[in-house]
Structure I
Amino acid sequence: LLPLLLVLVGSSTAHKILVYNLKFAHSHSNFLGNIADLLVEEGHDVTSFIPVIASELKDGTTKSKVVKVQPNPEAAAYHENMLTGEVNFFSFSELSPLMPLFFRQSVAFMFAKQCETTLDSGEVERLKKENFDVYIVESFDVCGMMLAHILKPKSIIKTSTTILLGDHFDEFGVPLSLSFNPSALTRSLDVHSFTSRAWNIYSELLTRIMFSGAKSHVDSVFRKRFGENYPTIKEISSNVAFVFTNTEPLIDFATPTLSRVIDIGGLGAKEPKELDEYWTSIMNKRSNVVLISFGSMAKSYLLAPEAKEALLKVVSSFPSVTFIWKYEKKDE
């Protein structure tokens with residue numbers, strides 16, 4: 001896996017590489033930071049360009065050079081409200097488009113505002129003068145990809161911290177097989193019947209709604225500044241050399257793909273370290289350990305009471321297993 005990544009960027013000669021790493025979520029910063037650090041270890045001249053939305057997060061990289069853009073106050077405040085507020089993602093029904101619409105509005109606002117601050121900072125013009133050989137940018141933030149037209153690197157590598165989502169298939173020319181391949185938001189992983197395929201199409205529509213707002217808002221930012229002839233995200237994305245996805249093909253669903261789509265799941269895996277005394281005692285209590293976590297956005301304490309009771313029943317039915325539950329309120 002790692003040699004493949006290095007071969008793709010040409011490990012025999014040191015290259016100047018720019019990694020665009022928007023700091024808004026730990027998993028995204030970690031994934032891009034690991035790519036940057038790995039390339040530094042192999043002798044490449046790597047710069048991480050980090051527009052900051054969530055200043056409390058780590059940069060993700062410890063070995064590359066870092067150029068930062070300070071947070072847009074409105075974007076940072078909105079992001080903080082999303083994390084500390086009581087937005088209950090568990091309350092959204094799979095039948096309702098409310099969750100994708102909420103996500104669409106949130107992402108569009110934050111990314112567009114931060115993109116304006118990034119363009120105002122002057123860092124993009126300074127980085128352009130570096131004449132980078134390779135530009136590595138994540139697909140989640142549209143602004144980073146739109147900057148490629150200004151930076152004019154020799155090659156562009158796009159990454160996805162998750163699977164390919166929604167319009168990514170169109171942008172990269174990857175076949176979209178909804179007749180058997182589950183969409184990102186689908187209610188069923190077993191797509192075979194007429195009903196399940198209809199649900200799959202509906203789920204794909206919701207997925208595209210989620211990310212369409214950021215594209216239109218950021219596209220508007222660039223066209224206002226650089227004119228109506230500025231290329232679209234689809235036009236720029238069609239020229240990428242490779243697409244790195246954070247997926248593991250051996251456990252993912254089999255689906256048609258292209259040779260330029262490279263799965264590099266597990267890139268961030270590091271050598272295990274010794275646990276401290278507290279966690280060692282927890283892990284040694286029973287022969288098996290299970291972690292229950294819904295991530296940083298969906299908070300466990302907002303689960304419906306019946307859902308919590310169901311989880312507790314499952315836990316109690318496995319007395320030989322230690323369950324570690326990421327729960328955000330200590331007084332419950």
Structure II
Amino acid sequence: MRLDLKNSPTRVPLSARKLNSSPPKRRRSRELFIFLVFVLLSATFWFVQSLQRRFTYTLHIPVVYDSIPPEVGMQTKLPEYIEVSLEDEGGHLLEYTTRGLAPIRLRLQRDHQVIAGFSLSASALSGEVRSRLATSARVISISPASINATAYRRQRKVLPITLGSLPQVATGYAIGDIELTPAEITVFASGKALDTLTTILTAPFEEHMLKATTTTKVRLLLPDGVYASTNVVQVHVPVEQLTEQTFTLPVEVTGAPEGFVLLPLPRVATIQLTLPRSRYKDIKPEELKIAVAYPDLVTAGNASGETPRQLPITLVQKPDWLKHYRLTPDRVQYVIEERK
């Protein structure tokens with residue numbers, strides 16, 4: 001008997017296959033790393049070369065002025081910065097951009113204690129600019145070339161301050177007398193601008209819903225060309241919880257002609273007051289008076305003619321601080337009697 005024996009394929013362990021495949025991956029990673037290193041070196045070399053090259057650039061140097069009193073104005077607008085066009089090495093331009101340049105400071109000039117304005121000649125301004133640049137810089141242009149602003153005295157006017165909008169309060173609360181500190185302010189402007197102003201408004205109240213007394217500061221809304229020594233005002237807003245109080249009062253009659261008597265029906269009415277809690281004990285029934293007016297169509301000599309069937313009741317006497325009330329009933333019928 002003949003047996004055909006065939007060699008079966010040798011199986012390679014999984015771990016061995018992994019070991020055989022890892023060297024190509026390491027080679028690719030090493031090649032990628034070498035490539036990135038060359039890219040980084042090239043970028044660094046290019047950057048260093050760029051820093052040594054010369055470029056044209058525009059810089060803005062800020063200008064800082066002495067505080068100007070509100071009663072003093074300038075005939076011309078003061079520049080906020082000096083625009084400098086220059087040529088310099090890339091390294092210096094990078095330094096200007098990242099570090100910034102020191103501002104140019106100008107003092108308010110006076111002539112015999114009278115404010116004259118600001119002045120900086122072209123040569124002085126050029127010196128200020130060059131002192132902030134590297135020696136390798138070449139200045140192409142400076143704009144503006146000089147600074148000259150003549151001062152003048154503005155006219156003044158004292159105006160009251162008005163709250164721009166009343167704050168909102170939660171239901172069941174009320175606002176008392178609002179206090180502004182200061183209540184008026186001196187503003188400075190041209191005579192033409194002052195003639196159109198009667199008050200200075202504040203910005204809207206920032207608190208959206210009040211439930212307690214609040215003291216805060218709000219900004220003044222000064223029109224263009226109008227200046228003041230301050231632009232904020234303190235606002236004190238007293239907020240109190242409301243309560244109710246009820247009185248029954250007799251209905252009086254006003255304007256009755258001689259010889260006639262008007263009898264309201266009913267002769268009393270109820271008044272319901274809505275007032276702050278702190279005022280609950282401050283009000284007495286004697287401080288309140290309700291009445292109806294005698295009809296105009298009825299006179300002492302002529303009792304005929306069409307007259308209204310009901311007369312409205314009005315509150316004719318009350319404390320000034322009382323704002324909210326309700327009358328029940330608010331109208332009454334009546335009878336007119338003639339007395340001989």
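Just so you know, all these numbers are worked out from the coordinates, no wet-lab data involved. Since we're looking at a predicted model, the values are computed, not measured. Cβ atoms are built from the backbone, for glycine too; each structure is taken alone.
Summary of computed values
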| read-out | value |
| --- | --- |
| For relative contact order in percent (Cα under 8 Å, 6 or more apart) computed as 12, the structure of I, II it came from | II |
| With distance in nm of label points 7 Å out along Cα→Cβ at positions 37 and 245 derived as 9.3, matching label from I, II | II |
| Origin of the derived value 31, 26, 16 (semi-axes √(5λ) of the Cα gyration tensor in Å, for residues 117-284 alone; candidates I, II) | I |
| Value 150, 115, 40, calculated as Cα extents along the principal axes in Å, assigned to which of I, II | II |
| Comparison of I, II - label where distance in nm of label points 7 Å out along Cα→Cβ at positions 133 and 205 is highest | II |
| Among I, II, structure where distance in nm of label points 7 Å out along Cα→Cβ at positions 165 and 261 as derived comes to 1.6 | I |
| Entry that produces -12500 once helix-only ellipticity at 222 nm (-39500 (n - 2.57) for each DSSP H run of 4 or more, over all residues; to 500) is calculated, selected from I, II | I |
